[in-house]
Structure 1
Amino acid sequence: MKQFFFALTTLFAFSANSQILKPGFDREEYKELMLISAQTTADSEYSETFLKPENYNIMFRSEPTAMDNLWDLWVHNEGNCAVISVRGTTPKAESWLLNFYAAMVPAQGQIKWGEDNIFDYQLADDKRAAVHIGWLIGTATLSDDILQKVDYLYKEGIKDFFIIGHSQGGGIAYLLTSHFLSLQKQRKLANDIQFKTYCSAAPKPGNLYYAYDYEAKTQNGWAFNVVNAADWVPEVPITIQTLDDFNETNPFIHADEIISKQKLTTRIVLKHVYKKLNKPTRKAQKNYQRYLGDEAHKMVMEKMDGLVVPDYLPSSNYVRTGIQIVLQPDNAYFQAFPFDSTAIFTHHVHKPYLYLAEKMGTPFYQKEKTNPMDSEWNLVSFSGAESENWDFETYQPTLLFDINEGRISGSTGCNRFSGAAEYDGKSFKIAKEMVMTKRACRGVNEQAFIDTLTKADSYLISNEGNSLMLLEGDTIIMRFGKNN
């Protein structure tokens, strides 16, 4: 730990906080993160076959957990962003056991282990959301250590963090991202920290309702899963969908009623067919829960004494999650990486992914940047203590640029305001004095919002045009999302 603090002190002495994370898939960004991921294997024989990352230096490597999970912390040479890199499956039995411990548990709950280890989590707002218990345990054992380092770097001025995980590390990266976003929503983690996640070769982390929640929170270009179409790992865990996995409103809930209204002969036939279709999936799901839940739990307990997990859900409806970046192999790829039934990881390890990433074209979601004058923006966060106490549910500040007229206007969520602004490309200057309505607003410090706004001197817009960041110098002081 002392080496960690010394390394960071040395780095910050020669750094400037200038680089800003941008939403959208970036091939070069992904490739460098994959080089970091290769180093995170902590297997020198394997990692030495890869180039070293050019723009990042390792600052910390955790000790392996009871289930052989491990993570690295890398910091950019300019000291302006950091990388949380999660190791994937290792050859050790306990690492594989986390993959096979595949029962589903609610995405909200608590895990306990040892004498005093408690992990409270809320990975999704939807109570129907469920996740893989094995990778949730991996998340639980890494989370506190990661958050301590994030907190330290945040106090040193780093607010931009990549999360990268390959294979099992990708499964954990999903859940870490959900956990950190939840902590920000609960005001337990600074909401001006920006996370950008690259899962790579990741398996399916949870059910459809978890996927909906994750995608809704990251779909503006802040999270991806990169998949080699020849890789089998993104196809697991095996999905078993029963009639109970559908939304509450569906035609199957009326099946018994519909069948009961038919003529006797038809009713007998339909009941027989319905049972033949319904029972096998339910039986298969119960078997999976027995062996990949109850029996696997006993083996995990041998490594994690006192492990207590939430009750399993009667579901195995795993789905692929997030924006998928598909790397499509061609004939040249299969010449370099031929199929071999005895080498099951030929298409899964880092090299084939890097090979295909090098050859990929421009992803469909890299769009031209939009002009801020075309939209109204909703405030997401702003710097300063008042941001932590701002009641966004009651008071939602908005912002509207008018570049042609040299104006800026909007609302604090309570009062409307407008003022002059001088624009010069990405730079602008906002007049300190604003015209504002005078409605009494209880429990909100409007002046703090206005003061922060008038400090801004430039802006950045995401590739997708859905995210706006206002800067003072090189520091982000306000974040907005497009009001659609």
Structure 2
Amino acid sequence: MDNAPPEALVLANWHWATPLWYLQYIEGARPDMEVRYVYPEGAEPISATWLRRIEGNIGKRPLVVTNYYQEFGATPYHFVPLREAFLVQGEPLFDVPDDIVRLDVTFGDKVRLLGYRLLASSVSPGEPLHLDLHWQPLVELEGNYSFFMHLIGDGGRVLGQMDVTHDMAGYSQGEVAVDRYEIRVLPTTPSGHYQLIVGMYITLPGGGWRRLTTEGGDETVLLTEVEVMPPASPPVTLHPLHQPFTNGLTLIGVDYDTTLEGTRRVYLHWCRLGPEDGDYDVLLYADNAVVTESRLPRIPLGTYLTTAHDLPMTATPLQIELRSAGDVVPRLGPWGWPRRGRLALPTPPPRSRYVNLGGEMLLVGADHRRLSGGTARVELRLVAKKPLLRDYVVSVRLTDEAGRLVSQDDTVPALGAIPTLKWIRGSPVSDVHFLPLPAGGQAGPLRLDLIVYDAFTMRKLAILDDRLAKLGPSAPLAQVEL
């Protein structure tokens, strides 16, 4: 509210209108500002209602909107990020704000980076890092140009990312554009300091893409350093445990994910309740043979860490062992006495899911079957990671081998009965979708995918799995035959 221009008109959805009215009428905040609720009007699509309200007020006074729809991209207006809202401009911007960290970097002699604004320099795993990037086209451009923002660790490993693509035909030479980035950090990221970098690439007419370079030949530019803080609350797990070890570490849960064919990812959830005294290695066994071994990152006292271990599907039953300098670290029994032997982990089911969706919810199950009448029934099982403050839409999509959309169903969870604003930590929700299948469709393999997005801003929840993120913005559910 403090960031809105003087005398601004704020067009708001109900979730924003009510708290803003409270601040005005009860707290006496910003009496110069007017808040108008944009409500559905009959059969008119809600995006058309918003556009009509925008067109009726643009240019009269500073205009702020809380919603953004895909249809807005086809308008001549400019939507400038304003924290969680957008300032609507009727004309291009040519001034650079004074409160940003200035840059002067050019990519491919076509686009100049002018600066950025990082709202916070520290973040916890699974939480968002917000950044506004200001840039400027130096010449008239056509086609798609994309920016990518990566949080990287040792060896260039990507720990969080977001891409933004623009059709440059909608931008004028010399105007100042602003993009809002919401970079979610992988939940398996240890605490420490990491680098935030930015780069650009273009989509080629014949398919594929090519990165642009700076004047010095670099493909990326270092913006700043970000500190990842260890989480102070335990993760949500489907298999809770409480297995302390003599070194102060406690294994508090395990989860399994078999989304990718032929592999099983094992998530181990740790907590440190005693002082740190060395380096430790985690060994997973199947049939008394080591199937994976890795160094456990340092875990500050009183905090939590999740580690990921990729195994073949045949590796079962599983046991875990903790070692330090080659020696086995004993686990503790019920009365704190050391116990020998490895810890047997809960038996992994043949098929299981544990997919982190933007740090907001988990996909823990997915089933599908074809019904009579040319309809596919898809049932998702979702679990909230925390109390949710956003209204999310769950989209189940069927695409062919070329990526063309075959069928789609977008709904509020549980057929509209349980909006995510009602979810609290650990809430299990069964979400059923019915996808119409085209009559007489060509037989062949189809891909069933999941996307969850904000109902008001259309922003998609990131897939917080380094393996799945390489496949695109959606979570794969199954391969099906039409």
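Coordinate-derived values only; no laboratory data. It should be emphasised that the depicted structure is a prediction, and the values quoted were computed from it without experimental measurement. Cβ atoms are built from the backbone, for glycine too; each structure is taken alone.
Structure summary
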quantity: Entry that produces 23.0 once mean count of other Cβ atoms within 10 Å over residues 100-107 is calculated, selected from 1, 2; calculated: 1
quantity: Structure (1, 2) behind the derived value 2.4 of distance in nm of label points 7 Å out along Cα→Cβ at positions 220 and 276; calculated: 2
quantity: Given -10000 for helix-only ellipticity at 222 nm (-39500 (n - 2.57) for each DSSP H run of 4 or more, over all residues; to 500), calculated: source structure among 1, 2; calculated: 1
quantity: Test item: FRET efficiency 1/(1 + (r/R0)^6) of positions 252 and 300 (r between Cβ atoms, R0 = 25 Å, to 0.05) calculated as 0.10, pick one of 1, 2; calculated: 1
quantity: Structure (1, 2) behind the derived value 0.80 of FRET efficiency 1/(1 + (r/R0)^6) of positions 148 and 260 (r between Cβ atoms, R0 = 30 Å, to 0.05); calculated: 2
quantity: Structure responsible for 3.9, with distance in nm of label points 7 Å out along Cα→Cβ at positions 356 and 396 calculated and labels 1, 2 on offer; calculated: 1
quantity: Comparison of 1, 2 by relative contact order in percent (Cα under 8 Å, 6 or more apart) - largest value held by; calculated: 1
